[in-house]
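The numbers here are math on the coordinates, done by the rules we state, and not lab data. If you're wondering where the values come from, they're calculated on a predicted model, not measured in any experiment. Cβ atoms are built from the backbone, for glycine too; each structure is taken alone.
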Structure P
């Protein structure tokens, strides 16, 4: 076997190894994301807050407190450049939209939970969903693939997160609901892609819940 053939085989082996390692990392990122996704306040009826209190509303607030601490920790450690995800050039528009939607909430609110509980729950739930999906997961995919692939991957994982964990509302028997979540995920993802941070996706997502509750 001549030198050129040996070099070619060695190069092909390295490419296969790099490709395999990349997809192993991808699998790890998905598993980590899913674990974090399960911490979303209100996503599961039996959440980590139940370890502290049996009160449904109390457990929900504990869960919100937990994700707040995790976000602060990730920002302090600047994991996957987390600090760049918040308070970018659209921060004033984002804050204004959140404040406006929050001010309208008492005038049309009709959900069974106390309005203050709902206000806190939706705020922290939305921030967490966007932070881990269109923030950390998006950034982790960018270390492996081109940004458009990271965008598509984040949209799909956000949609699948609803389908897998909430099959009664977004299962395969609810195609319109799946389509709705896919459209929402696409809007949030594109806003993150164009804006380069999470200000507008988070604001629009929170405003949706505050305006239409």
Structure Q
């Protein structure tokens, strides 16, 4: 049976100046030149005030939430909120990387956020259905289930998917449900770090804004 993981990741914000001071961007996209993009984005991250972060997949600019220190979280929130009011902000950008036997199968698409955890929970239900999910971003994949297995399809006539995004991938509902158990644990640990920042800055229940209501 394929081992399934669902890894929560952030797509972190950067100030404009960090891009300007980090040299020339690599040619091509990160899927074709992952090492070059990883090196470049590491420079951008450092110039943005972040610590050592490693992209997953390599060069993607997506970083597992388990890597973030308290300092990194403070910087993420600062740049995410910018000149808005925290309570008016959306969840942190990023989402969830679907992994099968150690290989990335699907990455969050444009504008996706951690609030997409609710979508992954919804397609792990033991029902017959066919619907779009990961609705925080675009384009949106489709999931079809017979109650036991789930078929994920990434086809959109109006907008191309980027990164690993299968035209067709099957997994068992039970394997996704099992993976979600670890995903929730990772999100809970990250949520605790967010609440630590909130306590230090006079905010309560920050994770309900920047992730999702996990209760």
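Miscellaneous remarks
- Of the structures P, Q, the one that 11.1, 35 was derived from, the read-out being Rg and Dmax of the Cα atoms in Å, for residues 149-196 alone: P
- Structure with the greatest value (metric distance in nm of label points 7 Å out along Cα→Cβ at positions 45 and 77, set P, Q): P
- Which entry (P, Q) yields the derived value 0.60 for FRET efficiency 1/(1 + (r/R0)^6) of positions 21 and 189 (r between Cβ atoms, R0 = 35 Å, to 0.05): Q
- When helix-only ellipticity at 222 nm (-39500 (n - 2.57) for each DSSP H run of 4 or more, over all residues; to 500) is computed for each of P, Q, the one that comes out at -10000 is Q.
- Computed 3.6 for distance in nm of label points 7 Å out along Cα→Cβ at positions 69 and 93 - originating structure among P, Q: P
- Each of P, Q could give relative contact order in percent (Cα under 8 Å, 6 or more apart), but the derived value 26 comes from P.
- Which entry (P, Q) yields the derived value 18.0 for Kirkwood radius over Cα pairs in Å: Q
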